[in-house]
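These notes open a run of structures that come right after.
FYI, it's all coordinate maths here, none of it is from the lab. What you see is a predicted model; the values in this text were computed from it and never measured. Cβ atoms are built from the backbone, for glycine too; each structure is taken alone.
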Structure P
Amino acid sequence: MLTLLENVLDRADGSYIKPEDLLTLDRSIASWQQRRKTYDLIQAKENIILEQVMQQIQSTAPNMAAKMTPDGVNKCNRDMALVLRYCATAMLLQDEELLKDRLLYWMQNIMVALQKQRLNNLLYQTLQKSVQENLPTENANLLLPYLAIAHQWLSQ
């Protein structure tokens, strides 16, 4: 939404806002309540979603899970929570650039340095599945595009 507003204002540049930009703003405002409800649901169900991911990893990839130290598990949970929170905020504000600028550029470099792309591929696939299972479909569908972006960036 912030990027949307900036773009609309940049295009107007001293003129009236174009009708197509006004329609885009209208659609964004009209969907605010649904995005806000989704944001609140994600916040309320964060622990359930993340616990389910870790349980799934332990059952579907026991070799990978066995290699994780308790400190590694804590860091993994922290990172997934951070990704989930930033994706929720980006979804709320309809701002993919916010997600990239505030989290993914930085986090991707760390994951590459630590060579965690393979683990992240599994984690973020599982996170998307957990979101689908724990949120109503219409709410999950609002968040999933942002999780897909994070998955792509952190698994490369």
Structure Q
Amino acid sequence: MHLPAISPNILIILAIAGGMVYGAAGGKHRLRMFILSIYVGIVIATQFAAIVVAATHQPTDLVTLGLFFLPILLFGFSGKSGGKHDHQGELLANLVVGLAAGALLAASALKLLPPSEANSLTDGALVASLLLQYQLWLVALLPIVAFVLGLMKSKDKHH
């Protein structure tokens, strides 16, 4: 029995939707930790992959993606849980920032792959191609969007 290959677009859309759900359910604190762990993963993967590959003789793409996802798994999905007095943030803002974080996660994973592998994944996959093309914009603009939307407060919470 042969299982059909899953389209990169489907996986990317699932990552983006997962970021949105995580942002809505986890609140501002968990979303901030998730975003920070993505940036830490990018730095660790780009700076230490060659060292780990040389020491372990493992495939470069596996080591790079493993180093990228390690801080995300350790820190992005952990942290204090929201107590009843913790500010969860605006739902819409958390959804937008979660969407951007999910997009950054998928785009950065694609960007860390060797160009030949990334190109083979993006051939015919519009969402993957767009994310790979605009990954640097996501890296630069996500903190700004998160900050600006983090300033939003609903009017009924002030009274």
For this session: Work out FRET efficiency 1/(1 + (r/R0)^6) of positions 11 and 107 (r between Cβ atoms, R0 = 25 Å, to 0.05) for each of structures P, Q, then name the structure with the largest result.
Result: Q
Exercise. Of structures P, Q, which gives 1.1 when distance in nm of label points 7 Å out along Cα→Cβ at positions 19 and 99 is computed from the coordinates?
Worked result: Q
Exercise. helix-only ellipticity at 222 nm (-39500 (n - 2.57) for each DSSP H run of 4 or more, over all residues; to 500) computed as -24500: which structure among P, Q?
Worked result: Q
